[in-house]
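So, here come the structures, one by one.
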Structure I
Amino acid sequence: MLRLNMLLLFLVAIEPYLFNILIIQNSAVSMSLASEVSAFYALDIGAMNFVLAYFTYILTQEEKKLIPTEMIKRFKVSRNSLTLTG
């Protein structure tokens, strides 16, 4: 679990950097790097969504009783949407 937290922290930390490079590259002359940065940015966002979906999956496990039972359905919908967008 700690490794996933560290991975999520790393992904969140590099997201603004990649976004900034993506914006600067779109306005600059060099477009060869823009497609690579765009792919890395998409992978970064996707990986963040998958990690968050896994955390939500852990929360929705009923035998651990980490959240109230009336909220489990809402968290499962959130988990599924994170998985689909990831």
Structure II
Amino acid sequence: MQKILPKKDISKFIENLIKKYEVIAPTKNPNTKFEKINSFKEIFLDTITEVPIKSQFIPENEKLLEFKNKKTIETSGEIKKQFSLD
């Protein structure tokens, strides 16, 4: 089943997503890159982003284990509700 979203309703749709999810979209701040947005007006679609979207989902570094007094301590990860506009 296919659903079509009219162009005039896109801003309302995005604003409703922002209420429930962390929405990631291309922004210009001052470079074009993907960031969490708080409003539809922050979206910038005029050029290709300088930083790829994968930087939002795969961190540059991540603490997986910690060692304390010769014991290994695992760190707990956090899963966020995210929605990307790419």
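Every number here is computed from the coordinates shown, using simple stated rules; none is lab data. Not measured: the values here are computed from a predicted model. Cβ atoms are built from the backbone, for glycine too; each structure is taken alone.
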Work out the source of 1.00 here, i.e. which of I, II gives that when FRET efficiency 1/(1 + (r/R0)^6) of positions 33 and 49 (r between Cβ atoms, R0 = 25 Å, to 0.05) is computed. II
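Just checking, which of I, II has the largest value of distance in nm of label points 7 Å out along Cα→Cβ at positions 1 and 65?
Numbers: I: 1.7; II: 4.9.
Answer by largest value of distance in nm of label points 7 Å out along Cα→Cβ at positions 1 and 65: II.
Compare mean projected area of the Cα convex hull in nm² across structures I, II and report the one with the greatest value. Kindly include the intermediate steps, with their values, before the conclusion.
On the way: I: 6.4; II: 8.6.
Across I, II, mean projected area of the Cα convex hull in nm² peaks for II.
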Given a value of -27500 for helix-only ellipticity at 222 nm (-39500 (n - 2.57) for each DSSP H run of 4 or more, over all residues; to 500), point me to the structure among I, II it was derived from. I
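To test your reading of the models, identify which of I, II gives 0.00 for FRET efficiency 1/(1 + (r/R0)^6) of positions 9 and 73 (r between Cβ atoms, R0 = 25 Å, to 0.05) when calculated. Could you put the intermediate results ahead of the total?
Numbers: I: 0.30; II: 0.00.
The value was obtained from structure II.
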